[in-house]
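Enquirer: Below you'll find the structures, each written out as structure tokens.
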Structure I
Amino acid sequence: MSGIRLGDPGTFPLRKVLSEEGTDCVEGFDEAGLPPRDTLLTVYRAMLTTRLLDDRMLKLQRQGRVAFVGTATGLEAAIHGSAAAFQAQDWVFSALREGGVAIQRGMTLDAYVAHMFGNEQDSAKGRQMPNHPQCKEVNFVSWSSVIGTQLPHAVGVALAMKARGESAVACAYIGDGGTSSSGFHSALNFAGVTKAPVVFVVVDNGWAISVPSSAQTASRSYGAKASAYGMPGEDVDGNDVLACMAAVDEAAERARAGDGPSLVCLRTYRMGGHSSSDDPSRYRDEEEVRHWADRDPILRFERFLTRRDILDEKDRKEWVTEITGTIASAVDKAEAVGPPALETLVEDVWANPPRHLRKQVVEALRVVAEQGAAEEVEGRFPL
């Protein structure tokens with residue numbers, strides 16, 4: 001196995017709650033500290049929704065119906081376990097694979113799928129790449145494909161909330177590759193100095209596109225980087241949803257109490273490609289993928305819930321059917337809606353668009369009226 005990961009298991013300690021099989025908690029863990037039943041089921045349903053949604057979106061992309069997809073398959077425990085720590089008034093700044101967090105916080109599947117199609121019901125009016133959702137209603141901010149830029153933004157929002165005396169926290173997601181960006185250093189340094197109420201969540205999925213974690217940093221671990229910025233850091237088993245929930249919840253409460261930022265690294269594995277344009281077989285071998293497939297975070301959590309009579313197979317199958325049907329309905333609705341009107345091109349950018357832009361829009365409308373809209377052509381998305 002190529003096993004190109006930042007340290008093999010045992011090289012540095014990972015926080016765990018679940019056993020490797022998921023049937024029990026690790027020895028010494030006090031189960032009185034487990035979240036309530038309803039919370040466990042809510043997180044499980046969020047994980048299941050993301051797995052089913054990603055599968056459908058990738059199939060749509062392969063059929064040419066959606067332009068771009070970056071799946072979170074294998075990362076569901078890290079994403080949804082961490083997101084459970086944040087409250088309605090908190091703000092979330094995502095990276096590529098955390099779109100499911102917006103749904104977990106209340107974004108509808110109809111709104112999410114409209115964004116994936118970039119139609120006239122898309123809140124970004126088709127001006128953002130697919131898989132870059134935004135939802136103002138749930139304080140979920142769209143991210144930029146310029147890696148790391150969301151982190152300083154999160155710190156700025158955190159400081160604004162602190163200045164207003166609000167009991168709110170900012171959550172900033174970043175991948176392992178993003179820790180090499182200047183935005184990562186700037187944000188953590190700024191947050192550490194100002195004691196900003198922000199939690200940095202590194203989702204270490206092993207690969208930054210085709211660059212392995214071992215070629216990304218010389219640090220013992222990503223969590224170890226926190227000490228340089230005067231904040232606590234922790235490395236967590238990112239396929240253990242209960243450990244993810246516990247670690248990020250502690251960091252969020254620390255920030256909420258006025259004790260400043262934290263860095264939590266969730267060590268997991270990206271089962272699919274970097275995106276729908278990637279062929280991961282060119283840089284990793286099947287043995288490595290099989291190794292991590294045996295550690296599927298959803299199956300691991302299912303075993304825990306089933307062993308404790310919190311979930312049964314009948315309920316699981318009903319949820320799969322229900323969620324799949326809701327996704328299918330959202331796709332049908334999205335495909336029945338046309339693209340954003342050309343007149344919306346500069347809406348939500350300026351209250352009063354400058355004269356030269358108004359002139360360009362008028363000219364564009366004239367050309368379309370005379371010559372018709374542009375024809376669809378075959379093409380390939382570059383990422």
Structure II
Amino acid sequence: MNGFADGPEKAGPAPQGEEPARSPALDIARRLPDRFQTDSRGPVYGALDLGTNNCRLLLARPSRRGFRVVDAFSRIIRLGEGVSQSGLLSNVAMNRTIEALRICAHKLERAGTHRARLVATEACRSAANSSDFLSRVKGEVGLDIEVLTPEEEAILAVAGCATLIDTNVDYALVFDIGGGSSELVWIDLRRISGNGQHAASRIIDSVRRGNGQSVWTSLPVGVVTLAERFGGCQVTPDVFEAMVNYVAALIAPFEERHGFRKRISGSAVHFLGTSGTVTTVAGIQLGLPRYDRSKVDGCWMKVGDVNRVTYDLLNRTYEQRIAEPCIGHDRADLVLAGCAILEAIIRAWPCERLRVADRGLREGILSSLMMEDNAFRAGRRRRRGE
């Protein structure tokens with residue numbers, strides 16, 4: 001992907017007479033009994049995201065407004081635990097992950113999944129023994145998992161939340177703070193008009209083509225790796241500042257190459273964050289007695305409120321963070337590392353508004369698979385015929 005174009009520029013036309021490239025995917029339908037293959041409600045698509053910290057599965061059918069979720073699964077497995085120090089996936093982490101993947105495989109088969117894409121991210125990109133692990137997964141669980149490139153991870157993250165981008169601004173920064181890496185995508189929206197799915201499709205196309213309207217980077221740091229480096233349980237203000245400075249040093253070359261700080265000066269800008277960090281911060285800011293996706297997904301926050309929540313968490317003990325209903329025991333040692341990454345982003349590019357997305361990679365995968373199959377159009381025809 002290239003830097004922003006200095007002036008208006010239209011993307012070139014799509015090649016004529018070519019079929020859209022199909023994403024590498026596990027065509028589960030080929031090995032399921034016929035009784036699973038037909039359903040008047042439409043085919044089921046699946047997306048599995050095997051990350052450094054979480055194993056997540058989403059199953060859905062195409063619908064008029066995108067897709068309707070029929071089943072989901074999420075478990076913290078910490079596959080990447082210790083990889084930043086040893087360079088290897090540990091046996092304990094691999095065993096934890098395989099148990100979670102067995103549940104995913106069962107759900108995929110039980111749903112009669114037509115197509116699915118099963119992907120792994122930074123932990124499997126960086127661990128020296130990830131190929132052996134994925135071979136073991138295929139042999140023991142029957143799932144063929146591909147390792148995403150950082151570029152494809154960034155594209156799919158944008159695809160999953162593009163409908164939440166406000167096209168009335170000049171620029172938007174989409175970021176995904178993961179367990180082992182963090183993806184940042186700057187998008188020039190000055191030539192994209194409209195809202196909803198049409199605008200989202202143009203945004204996704206600009207990111208995928210790299211036609212001068214978007215640039216991306218993948219930072220080799222996430223909540224797990226940062227917490228392992230600096231500690232995540234007892235975080236003092238000095239330790240937190242060291243975390244922020246560490247991430248800022250990773251952002252600096254990206255900023256130096258593209259000069260976003262100068263480009264966005266005086267322009268309308270907003271951030272769109274998709275990660276457990278931003279959804280957690282939003283849940284706390286909203287004062288939720290327990291996490292509620294319907295209230296968090298798509299909500300807007302002032303950056304000043306983000307800072308207030310961050311420093312409130314910094315003043316809490318580890319035990320107090322565990323007691324926070326939007327954090328809990330599984331994330332209490334990671335949340336401040338995520339806040340430090342978010343703080344480094346905010347300091348790099350001053351912005352007043354942040355939108356929160358409780359969606360991302362899996363939703364991007366599902367949308368891509370359904371678009372390749374023209375499933376949305378087929379779904380509309382089926383409903384008219386009913």
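Here, each number is a calculation from the coordinates, and none is a lab measurement. Owing to the predicted nature of the structure, the values given are computational and were not obtained by experimental measurement. Cβ atoms are built from the backbone, for glycine too; each structure is taken alone.
Enquirer: Consider the structures I, II: one of them gives 7.3 for mean projected area of the Cα convex hull in nm², for residues 62-173 alone as calculated from the coordinates. Say which.
Expert: Label of the originating structure: I.
Enquirer: Using mean count of other Cβ atoms within 10 Å over residues 78-85 as the calculated read-out, with 22.5 as its value, let me know the right label among I, II.
Expert: II
Enquirer: Ok, one more. Compute distance in nm of label points 7 Å out along Cα→Cβ at positions 110 and 318 for each of I, II and report the one that scores greatest.
Expert: On the way: I: 2.4; II: 3.6.
The maximum falls on structure II.
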